[in-house]
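Before anything else, here is the set of structures, which you'll find just below.
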Structure I
Amino acid sequence: MSIIKLSHAPSIISGASVVGKKEYDGPLGTDFDIHDNDSTFGMDTWEKSESEMQRLAVNTSLAKAKLSPSDIEVIFAGDLMNQCTGSAYGALGFAKPYFGIYGACSTFAEGLAIASMMLGAGYYKKCAVVTSSHFCSAERQFRFPIEYGGQRPPTSQRTVTGAGAVILSLDGAGPFICDVMPGIPIDMGISDANNMGAAMAPAAINTFKRYFDETNTSPSDYDLILTGDLGMEGHSILCEIMGTKGYDMSKNYNDCGLMIYNCKTQDVHSGGSGCGCSATVFSSLILKKLLRHELNNVLFAATGALMSPDSIKQGMSIPGIAHLIHIKNERI
């Protein structure tokens, strides 16, 4: 069995989202807590902007829960930058133990999984999970600085400028993280860095099939099945292949990369990506619906393309991963 059932399921007691202008102009704009019209958040570099987004997201989450930084014991944080520097600088002001984590675009789900296990095991009582990405810092690291004006193919995704944070607690009225399934790295030989959806979809397929098989459930047993972030290409691949395996994903499955932008009007090609994509969508719209009991049983599987700037330059293929979180409005 690869599902980790939490004997004491932690509660998500609050969440907050911080985004840039393009994300605010998208379909979920009014659901986000904070936005900045020039996406700098008052900083003089894109990398510092990303750290500031994380700080704002954590502080806003704490304020919503009527907590102060002294009330949390540890921070789990990650981003796309080398050595997770955005998270390290963002955590400086909280003076709390810090775990820097990296799972590419799957980092938010990875953070929720690790934090939930730490809380469920009794090591901590309250913690923060936060991840971020920034379009300009990601372009500079993985592709070209935006001043270069490079053209991107239709399968490419736009890195979301945003940060999402949640506060987890052993106490609380829910929603609860009941179990988690860590992902397995899957490499199907995709080497095109502009088609991450195709690279990540096999990992999501592997995770979902394992989960449905081990729990003896089907997609129809859940109010929502959410990935983040396969975009149009990966979403299509997942639906098609899961269908051939006997799982109909057409009725209640969506992807954060398709939800955060209007792909028809915002010129984002295949949709959104980045550590901030699933984090902002989950900590805004999805969490609100869980708290209002409009959703009561959710599978959230964030996906990541496990590449680096050097691996791409060396022509290596891109492994994908998908960590799954099962969230319910009642403890099981």
Structure II
Amino acid sequence: MGEVIIKLENVSKTFSSGSGNVEAVRGVDLEIEKGDIYGIIGLSGAGKSTLVRCLNLLERPTGGRVYIDGMDMMSLSNKELSIKRRDIGMIFQHFNLLMQRNVLDNVAFPLEIAGESRGAARKKAEKYLATVGLSEKAASYPAQLSGGQKQRVAIARVLASDPKILLCDEATSALDPTTTKSILELIKEINRDMGITVVVITHEMSVIQEICNKVAVLDHGVKVEEGTVEELFRSPRTEEAKKLVFSETAHIMRMHSNRQIRVIFDGKSAFEPILGNITLELKTPLNILYANTQTINGNAKGEMILQLPPNKEVADKMVEYFKEKNLGAEEVSYVE
């Protein structure tokens, strides 16, 4: 096990309102290792954004402890906390750029606020604009930029403060698929080249699969599942995780058949004619309802939803065959 940089112990957050208390986060334990790209995923209202704001104490937990680099964040004075927060950068869905300042000044602004000279701040800003591939836009204003370019400016602004941790709260939700892919690639490069630990908050499984190595699933403020991204993709255990993993295939499952099975292929099994073999062996055809490939941690993974034949004995033999081949086979039903 690597060095733990973020540790949550039994963290809870309750909001009080006129209509009563709302438990946004309930008893969450998490350990995130240095160098991880760690995903926190859940549907809307799962408590993801509240949890990430508890990491840097923008929201002070109602219960539990938060440790960054072994330091108990909740024991710090306001002054100590503001210094420690410099280690934790944050990027959001809506960029939060200053519209009246040009790109270079947007990146330099937090450094000037922190007490750096204007010259030093601008020099650093130029360096990190180059890192995110936007040197030529230094004199442009946010209104002249695309959504992807605005997010790159926001990332450069965070990097200029030399953080150890980067929190991404739905950072690609406002972007189109192609731009999303380029921003995720940039985040991967930052993690790899600068050694920055990344925490990704999202409701999209495709984002988790694209860049994360580990993931936790939240449901109504509770951590219901945790593991490597490959484990979650291959065999989600809880209903909430299944909803997220199967979200792209859900519409396929409306096709009525008695039984369906989800089968996972990796690069090795993809070269074996498994479907052909089983069809010949059991002399029964299989109906492919859905097929797709994903890249998880740089490795190709394929999934299929297969409609099993109505004959129970034959269907049972097929399920057994897939399991013997270690294909992560699991019977599935339509997930609302």
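Read the figures in this text as sums done on the coordinates, not as results from a lab. Because the structure is a prediction, the values reported are computed rather than measured. Cβ atoms are built from the backbone, for glycine too; each structure is taken alone.
Looking at Rg/Rh (Cα atoms, Kirkwood Rh), point out which structure of I, II has the largest value.
When Rg/Rh (Cα atoms, Kirkwood Rh) is computed for each of I, II, structure II gives the biggest number.
From I, II, which structure was mean count of other Cβ atoms within 10 Å over residues 127-134 = 18.6 calculated on?
Of the structures listed, the value fits II.
The value 26.9 for mean count of other Cβ atoms within 10 Å over residues 199-206 was derived from one model only; which of I, II is it?
This figure was derived from I.
If relative contact order in percent (Cα under 8 Å, 6 or more apart) computes to 26, which of I, II did it come from?
The read-out was computed on structure I.
Could you tell me which structure in I, II was used to calculate FRET efficiency 1/(1 + (r/R0)^6) of positions 31 and 135 (r between Cβ atoms, R0 = 30 Å, to 0.05) as 0.20?
Only structure II yields this read-out.
Match the computed value 22.4 of mean count of other Cβ atoms within 10 Å over residues 71-78 to one of the structures I, II, and report its label.
Derived from the structure labelled I.
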